[in-house]
Structure formats: C-alpha cells, structure tokens
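Colleague: Right after this note come the structures.
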Structure 1
Amino acid sequence: MIKKHRALCTGVAAAAVAAALLAVPSAATASGQPHPGGADDTATASLGRLGERAGIRIGTAVDMAALAADTPYRTEAAGDFSSVTPENVMKWESVEPTRGTYAWAPADDLVAFARANHQLVRGHTLVWHSQLPGWLTSGDFTADQLRDILHRHITDEVTHFKGSIWQWDVVNEAFNDDGTLRNTIWLQKLGPDYIADAFRWAHQADPKAKLYINDYNIEGVNAKSTALLDLVTRLRAQHVPIDGVGVQGHLDTQYPAPHDIADNLRRFDDLGLETAVTEADVRIPLPVDNTEREAQAEAYSTLLQGCLLTAHCTDFTVWGFTDTYSWVPGVFGGEGSANILDTDYRPKAAYTAIRQDLALAAHRR
C-alpha cells in the first residue's frame, strides 16, 4: 500500500518573494489568456491552454522559496499552468506560528503571482493533522476551547483570502486506508462532527469558494474511497456545504496505477459533487531506467484520463513540476524523479503523455 507524507514547510522572506514576483515575465501563453497560435497550435500551447480546450484546469503546487530564487521555475510556473496550489504557505504552522499572530505575506505573494498570470488558486489546507503549530499541539485545551480555536482559524484564514481562492481543501486526510477515520487531535477531542463543522464555517466565511475534502489512496474503488463516499453522502443529506472531493494522486511505479479511476470518480459525480486530481506525482526507485520512465508516463496518463472521463472533474494538479524541488527524496529513501520535468527543466515522457492526452480530449470535444 502506498504511503505518503507532506514535505516540511519552507519559509521565505516576504520581501524576497515580492521582488521575485516583479521579475516574472508576462505569461502570454498562460491558460486563461489567448495563445497567439489559435486552435492549431497544439505543439506549442501551454498545458493550461490545452487543458482549457479539454475542459479542465491544469495546475501545479508552488514552492515559494523556489519562486523567489529561481527564474526558470517562475517562468514555468507562470507560463504552463492555469491554477496554482501553495505547497506549504497556507498551512496552519505557516500562517499562525504564534497564537494570534498571523504571517500572511508568503501566501499573499502567491495570490498576487496567480492574479498577475491569470491563474486560479487552490487553498491548501484548513484542517489537517500535520504541520500544526507547536502552540496548538502542545496546548492542553478542552474540547470547547479546541473547537473555538478551529472555528476561529478557519474563519480568519478563509476571510483573509475571501474572493481570491477558487477551491479550498477544507479537510485533508481524514481517513485511514481501512476506511476508518484517522485518530487525529480533531477526532479525539471533537468527534467526527468536526468535519461537517469545518465545511459550515468555511462556507460562512466565503460562500463563493468551492469546498473540497482531500485524501490520498482514494484513486480507485477501495475501502478508503468507499468510506469517503459514504461520508460525503451523509454530509450532503445533512445539507453540509461540501462541493467536491480531491483525489491526491501520489503514485509509485512499483505499484500499478488503478485503472478504475473513472469508475471511482463517477460515484462522486453521481452525487452531484465535483472531483479533482489535486497532488499528482509518480515516484520512481532510483536509479531511473527507460522502463520506469514509461511506467511513470502511463501512471500520469491513467490519472489524467480518469479525470477527463468524468463529467465534473474540474482540474488536474501536479504536486510540483520539476525534480529540483521535489519532496519525494526527503521522505522516500531511494526514490525520486517524481515530476514531469527533470532537474534541468527538460520535459519527460510523462509531460509528453499529459500533452497528448489533453490534445486528444480537446479534439473529441
């Protein structure tokens, strides 16, 4: 069974990021803006533009330290994608490292970058068991106090970014692989109702933002995805304002990519929910050979096609685009090369497969 762990938060000075953003070239080929070539420019159009023609957004997670320091990184992030997700700078330990004191600047810089390049922003993430500030995890709070803290956090963060966020990952990784709820600080102290409360509070703070529940190992039909399906069915029956389900898509070439992704996503589609692939990457045991590269391309293609075959799958986001800044080697010993561009920003077979799938889907529309 594939496991994953989020990369550690990387801080960056707001002034450095702001200066770097001013240096971003005009993203004339970014999705959402007309591409000079028109409908027959498939070979040169950005991923975002190809996705627009295929009916979905193509996004990437963004490392703000890389965005500040690396010109090729900024150029690629600005030009090839139509949405962005913060890797770390909207997580709780980043935005409120000290209780009651907020550090919005790095996340504000990402929003400004996206606006300048005509991109949408996915907010990530409001409620999670990881990357919490020390004052929260070490505090001896009662259930009522913790509920008030969570309510305030969601309200403050969503309100701060109101009108700037397209989709929020409201609750992240709430399930175990066997379909039981993860035994987090939230479940222990607040019970399972914390999930419904989080969606209600987020909706109150920004009624126009799309609200998602997000998890890994739910790509295909299995115990975990079925438990999530049962949960969102109950939440919808209770009129909880949940709009979508995020399928992370962290895969490994050592395990076959599930080929029932479209069947799985269709189950949520039938409930009237949106779906999205939110964190796609495919790690490879090192050293990499041609067979592994082909397997990686196939896995990315399988994820993307599952989304393209689902009527209300709105977007496909890669969790970073270059191996230079990948979280994988630091977490999975002996594995890496998980992204669609190599460390020199050269496209891999996976990048080509994504382009081909999008072009074919656009042709069929």
Structure 2
Amino acid sequence: MADVKLSGVHKYYGNVHAVRGLDLTIADGEFAVLVGPSGCGKSTLLRTIAGLEDPDDGTIMIGGAVVNDLRPRERNIAMVFQNYALYPYLTVNENIAFGLRARKTPELEVRKRVNEAAEMLGIGNLLGRYPRQLSGGQRQRVAIGRAIVRKASLFLFDEPLSNLDAQLRDEMRTEIKRLHQEITTTMIYVTHDQVEAMTLADRIVLLRDGQIEQQGAPIELFEQPRTSFVARFLGSPSINLIPATLRVEGNDVTVVFQSGESLPLPPAKVTSLRSANGQQVLAGIRPQHFGRATGAPLRDGVVRYSTVTDLIQPTGTRTFTTIKVGGVDAVAELQAHDVGRHGEQIELTIDLNRLVLIDPASGLVIA
C-alpha cells in the first residue's frame, strides 16, 4: 500500500488551466473520491497521478517516492476505466491474467491470483466466457479483477460505473466498497455522481475549476458545507436556498423572508451573527430537515411551519413535495404517507439547528 501526495500540481491544455496548483494528501489505505461537475479537473488529476498525463508543474509522490518521471507501469498502480478496456478475443480468465503473464509471473501464481480474484468478485463461473457473452456488470467485475490481481500499491478508478444502469450501479458500489474493506489498499475514485461519492468515500475531495472547493468525510461536507457550491452539489434533492434578511434584537436573531415570514434561530446559531443585523443571506434548508408535525413536543431549535403542497413525487419509501417557504418554491422530503394530494394544507417542522446561512455575494457559509 502507499500514500499519495500532490504538491502544487498544475496542468494546462493550451489556454485551459485544468488543474490549478493543487495540494492533496491521501493517506495509506484511504478510499478517496474525487467528485465534481464535468470539466472540474477530476479525471485529469487522476490521469496525472497514473502517469497518463504529465503535470506542467508540481510534484507527485506515491509511497514517499517522487514519480513525476516514471512511466505508468513503473508506478505500481492498477487502473479501472469507464469503458472496461477488455480484450474481446480473450476469455475472462485470460483477461484477468493478461497483466501478470506480461510481467512473466509464474503460471502457478497466475492461476492462484486469478482464482482468488474471481472468487472475491463472484465471477468464478465466468472464467471461460468472452466479454461479448457478459453483462455490463460482469464486464466491470472482470476489469476490477484484472486490477486487483496486480496487488498494486494504489488503485485508480475513472468513473467505472457510468455505463451501467441504476440497479447495476447500486450493486457495483456495494462490491467496490466491500473490496476496499477486504484488501485495504489505497483507492482514488473519480465520479460526477454525488451519491457514489457519499456512499463510497472515506473522504470526499470536491473539485471546482481545477481547485479543491472542500474536502472531508462525506457527512462533514453534507452537514457543514463551506460554500454555496458545496451545499448545492451534495444532497439529493438539492438543498433549498431561500433569500432572507437577518434581524438582530438583543440576543435574538431571526431570519426574515421576503414574504414577511420569519424563523427564530436557535442559540447555537446566534453567537456569530449578533453584528449581522440587516445582512442579506440565503437560508439553506435541506429537504431532509423537514418533517410532518405531530402533537409531540418539539426539540429545541425545531419550529412548526404551515404551508400548502404543490407538486408531489412519491418514491415508495419517501415522498418529495414542493411547498412554499418564504414565498419561494422549496422541496420537502417526507415519509411516504405524510402527504396525500396537491393543494393540501399541512403543518411541517423545520430543524433550524441544521440550517445553513450563506452570504449571497461571496457564496461563503457564515453560520
């Protein structure tokens, strides 16, 4: 296994500055996910770590050694691509074993490693088939098997599940997560899918325009975003951002919406806002922070809010409903049977302890 350290890495494509002086350290054995919108530099960064692209400036270290001048095969890495990259004229067995045989690995060792990988991935019964005889999920398992038999110090995944349907993506996410738990090798995984990032990562590295916008544990980025970009990108449905103004009266701070409605902030949110009277903000409320009000006493920081349902989207286990908050459309995620019809007057709860307040000018979270 190996840690990875990037220092001041830049990458240009003509006038396009794809990676902008990026510093990043990934610990030995960590599962790090590079995520962000198309064009943010995540695949470029992965390919630069792999040696498929040369950095224009900066240093790349794997396992404590500088690898800038090493070819990909000299970096002791294994890579899984989006398009599987299997040899169509070789069987599953031969595809998995190809890299080992190219390195003159003894045949007994080749068979042992291939069988171990096939058993781990549940494809032992497919070793005699050709890629054309496999489903997309099976082909991706073969591609992963070819990587893990290498016993590399670093595994790189470049959007490996993008070509699979939703059910297969779910299955393969589980397989990849389990694989990391079993072999504990350092893994760097690129995706544009924030659900993949949240479910797979020990640490998410969220990129924007070739720079790190924020990094940390998935729940940290979800609950404590530093910018509006992070708040919007993570979470499905996306966070509701509602224009408002802060009103400070003594030790109390209230969020006043453009509709005239207001919500009192809990004490934990007030401390840093006592000098913010009149400040314009975006009040960020995630759909998951709504609930259907009952007769039970409310916890501190949780308030009741009456509104009318608009669009209703049942998913089976949950229901997404569009409502008005502060005169603006917002989405609430409720229990499956908490709302029944369009136009229904309902009383909700909002957990203001988890409210995010954003400066609309800078995009920075202020509380």
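Please treat every number below as a calculation from the coordinates, not as lab data. Everything numeric here is computed off the predicted structure, so don't read it as measured data. Cβ atoms are built from the backbone, for glycine too; each structure is taken alone.
Colleague: Out of 1, 2, which structure matches 12 when percent of Cα pairs over 38 Å apart is calculated?
Modeller: So the calculation was done on 1.
Colleague: Okay, next question. Which of the displayed structures (1, 2) returns the greatest value of mean count of other Cβ atoms within 10 Å over residues 267-274 on calculation?
Modeller: Working: 1: 17.1; 2: 14.2.
Max of mean count of other Cβ atoms within 10 Å over residues 267-274: 1.
Colleague: When helix-only ellipticity at 222 nm (-39500 (n - 2.57) for each DSSP H run of 4 or more, over all residues; to 500) is computed for each of 1, 2, which one produces -7000? Write down the numbers at each step before the final one.
Modeller: On the way: 1: -12500; 2: -7000.
Structure of origin is 2.
Colleague: Assign the value 3.9, calculated as distance in nm of label points 7 Å out along Cα→Cβ at positions 67 and 179, to the correct structure from 1, 2. List each step's numbers first, then the result.
Modeller: Details: 1: 3.9; 2: 1.7.
Derived from 1, not from the others.
Colleague: Can I ask one more? Out of 1, 2, which has the highest value for volume of the Cα convex hull per residue in Å³, for residues 155-282 alone? Present the calculation step by step, with values, prior to reporting the outcome.
Modeller: Values: 1: 108; 2: 154.
By volume of the Cα convex hull per residue in Å³, for residues 155-282 alone, the leading structure of 1, 2 is 2.
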